[in-house]
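Enquirer: See the structures that follow.
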Structure 1
Amino acid sequence: MFDATTILAYKGKNQAVIGGDGQVTFGDSVLKGNATKIRTLGQGKILAGFAGSTADAFNLFDMFEDFLEDKKGDLLKSVIEFSKAWRKDKVLRRLEAMMIVLNNEHIFILTGNGDVVEPEDGELAAIGSGGNYAISAARALKKHSTLDEEELVKESLHIAADLCIYTNHNIKTLALEENRV
């Protein structure tokens, strides 16, 4: 893992949620505390988060959006094609970067190595330097609390911010309401 940020996603029963902190660092200095590292894609039907260089995030989000459009919003097909393209690009594949993308049916972690990882539990995924803290907190809170999905993500990220020096308490979240029939 690299010194970056913390992104946590939860594909729960009632909604899919992604959250991230706002800290941008350069070496041992904080450059910005209120960056937005999450966004909606695919006409608001996909959530995405990024850990890595901010400039690279914009390029990768745009690139992924193109694949979503090409695959008519099919997340599974899009992540496979996107990962192939990311891995083949000589510049992009060297990025120390990771992405989480999810909708109400799927959740994936993507890397420049061509990795497309669907978490074993199919519900929780975290990336960035505080990712292990956030996912540990989320698993405990999921088991021992009655927090809804968005509050669980926020609280887990706050716990990660207490432990990880590359994560701050400026937490932002995005959610998709459940729309299954």
Structure 2
Amino acid sequence: MIYYNEGGILIRTIKESDVKTITEAEIAQGWNQTEDKYWMRVRDNESGKAVSLVAEYKGDPAGYINVYPNCCNGPFGGMGYCEIVDFGVLEKYRRNGIGSKLMDVAEQVAGEYADTVYLGVGLYADYGSAQRMYVKRGYIPDGSGVWYGGQIAEPGKMYCNDDDLNLYFSKKLR
């Protein structure tokens, strides 16, 4: 299914052929990646568990985002809200409006299921541009503090500053 097609940006449902293409591109830019994550997104999309989207830029896969309706993770889990999960734009395609358009479409999809959408964002420098974008788009911290590995981080306990250390944000869609 095509969700958006304008200005060289096409946003559509994930395809099996995206798995290898995106994985190889992320490895080429130095990311530690495997195909497993993308095969899971393909399966989740096919089963109706998620709406998994890929952005193409001038015909090449350039980014991705996933919307999980009524997700059960994080501080809003089980409340009937949608969670945006695993959002990324390949480095060579950044600054072309792809990330903003992926977020627009993801929020539109989420709005079909719920009035609120939420997401978790990492805390180290690689997530800096995402953190700023979420705030500019009207996302606010949920107030539960930092989470690690799907659980609220305990005060005074040591945690690794990796992809599992997150702060959750939410946004009212209507």
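Enquirer: As an exercise: volume of the Cα convex hull per residue in Å³, calculated from one structure in 1, 2, equals 104. Which structure is it?
Expert: 1
Enquirer: Of the structures labelled 1, 2, which one yields 3, 14, 24, 23, 17, 11, 6, 1 when P(r) over Cα pairs in 5 Å bins from 0, in percent, for residues 10-97 alone is computed from its coordinates?
Expert: 2
Enquirer: Can you say which of 1, 2 returns -11000 when helix-only ellipticity at 222 nm (-39500 (n - 2.57) for each DSSP H run of 4 or more, over all residues; to 500) is computed?
Expert: Structure 1 accounts for this read-out.
Enquirer: Suppose you compute mean count of other Cβ atoms within 10 Å over residues 122-129 for every structure in 1, 2: which one lands on 23.0?
Expert: For mean count of other Cβ atoms within 10 Å over residues 122-129, the value 23.0 is produced by structure 1.
Enquirer: With relative contact order in percent (Cα under 8 Å, 6 or more apart) derived from the coordinates and found to be 17, which of 1, 2 does the value describe?
Expert: 2
Enquirer: Another question, then. Computing distance in nm of label points 7 Å out along Cα→Cβ at positions 42 and 138 for each of 1, 2, which one ends up highest?
Expert: Comparing 1, 2 by distance in nm of label points 7 Å out along Cα→Cβ at positions 42 and 138, the maximum is at 2.
Enquirer: Say we calculate distance in nm of label points 7 Å out along Cα→Cβ at positions 90 and 114 for every structure; which of 1, 2 gives the highest result?
Expert: Looking at the calculated values, the largest one is 2.
Enquirer: Any idea which of 1, 2 comes out highest on mean count of other Cβ atoms within 10 Å over residues 18-25?
Expert: Once mean count of other Cβ atoms within 10 Å over residues 18-25 is worked out for each structure, 1 has the highest.
Taken together, the values in this text are just the output of simple stated rules run on the coordinates, not laboratory data. Because the structure is a prediction, the values reported are computed rather than measured. Cβ atoms are built from the backbone, for glycine too; each structure is taken alone.
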